[in-house]
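Coordinate-derived values only; no laboratory data. These figures come from a predicted structure and were not determined experimentally. Cβ atoms are built from the backbone, for glycine too; each structure is taken alone.
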Structure I
Amino acid sequence: MNQTYKSLCIYVVALLMLLVLPGCGFELKKPIQIPFNSIYGNFQDQTPFGIALRRTIIASGQVQLITDPKRIEEAQVVLEVLREQKDKIILGRTAAGTVNSYQLRLNVAFKLRTQDGIELIPETEISLFRDISFNETIVLSKEAEEQLLYRNMQTDIAEQMMRRVASAGKQWTNVR
């Protein structure tokens, strides 16, 4: 009897969660809906940030990404990545003077314009920071962690850029 009661309680709680979660606004993450047919991007496809940006644009499913400068006139809008800057700043030192923490910084500046030269997004900079501890005895694993943090920041910035592009595109299509 006790085991049956526990099973019934678990079932009821699970059922209540299934009914309550959609009501609170919870939903799974969806691809960004970009309201353009084609985008020209001047970024390098081979760089880690370029790969993250390409993946984010293609994940929307309906946008053709053009990276060949000879085909720029085929694009509905032009996404210009103006600069990408990585920095590593010392945050703290031990009493002996050795470094024990860093701050990783990633700054990306971009703008979005139409083929007619109308600026949909003026020059905008997105900056992300991550703190990382450092230990001389595990240098290789800390370097791997640093690279992983940079990749995560690049993906996050690419998604933020595409959300801004999607928002600017919706405003632009409403004005036209």
Structure II
Amino acid sequence: MPETATYRERIIELIEPAVESEGLELVELECLRMKTRWLVRIFIDREGGATLDDCTAVSHQAGDLLNVHDLPPGPYTLEVSTPGLDRPLTRDKDFEKYRGARVRIRTREPIEGSRNFLGTFVEYTTEGGRRTVTVDVDGRIVPIDRENIQKANLEYERPAAGAGKKAPGKGKKP
């Protein structure tokens, strides 16, 4: 197993209980070897959204844990943030939770000649040890083996132009 993957797994085991004790969930963790130091990125969230105070609390706890356990070894930069509007879908429970959402999926191997899919997440099934993500791409139902997914994210849908604006002539006159 590559060095960064091993450190990533060890860091997750170490900090996930601390994150959960704050009523948060660990969405994703990246552990990257840079030229002169490590970069540890932690993405957290909670129902209704994580706050700056949540990120600060997790940063302090994670920093203390990483220092005590010398993970990763040597100098590192720690970043803690929320996953953003294009939240990554990395765990089985992410796929179970976001049924009906708009998703963007990139596969390792092509399916019907394509590796990129943008559509509505229809369902997530596990049968006989096989996990399948089903996506509706413009009316075409595409089943994707979970193991074939290289990257999956929620797709932020921008409000239509003019949405939320008052109709002309409504409101106070100047």
Thinking only about mean projected area of the Cα convex hull in nm², for residues 8-87 alone, which of I, II has the largest value? I
If mean projected area of the Cα convex hull in nm² is calculated from each of I, II, which structure is the one that comes out at 15.9? II
Quick one: helix-only ellipticity at 222 nm (-39500 (n - 2.57) for each DSSP H run of 4 or more, over all residues; to 500) came out at -13500 when computed from one of I, II, so which one is it? I
Distance in nm of label points 7 Å out along Cα→Cβ at positions 56 and 120 from the coordinates reads 4.2; which among I, II: II
Can you tell which of I, II yields 17.1 when mean count of other Cβ atoms within 10 Å over residues 72-79 is derived from it? I
Given 17 for relative contact order in percent (Cα under 8 Å, 6 or more apart), calculated: source structure among I, II: II
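Given 2.2 as the derived value for distance in nm of label points 7 Å out along Cα→Cβ at positions 96 and 128, which of the supplied structures I, II does it correspond to?
II
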One of I, II was used to compute distance in nm of label points 7 Å out along Cα→Cβ at positions 80 and 152, and the result was 3.3. Which label is that? I
Here FRET efficiency 1/(1 + (r/R0)^6) of positions 48 and 64 (r between Cβ atoms, R0 = 25 Å, to 0.05) was calculated and came to 0.40; which of the structures I, II was it taken from? II
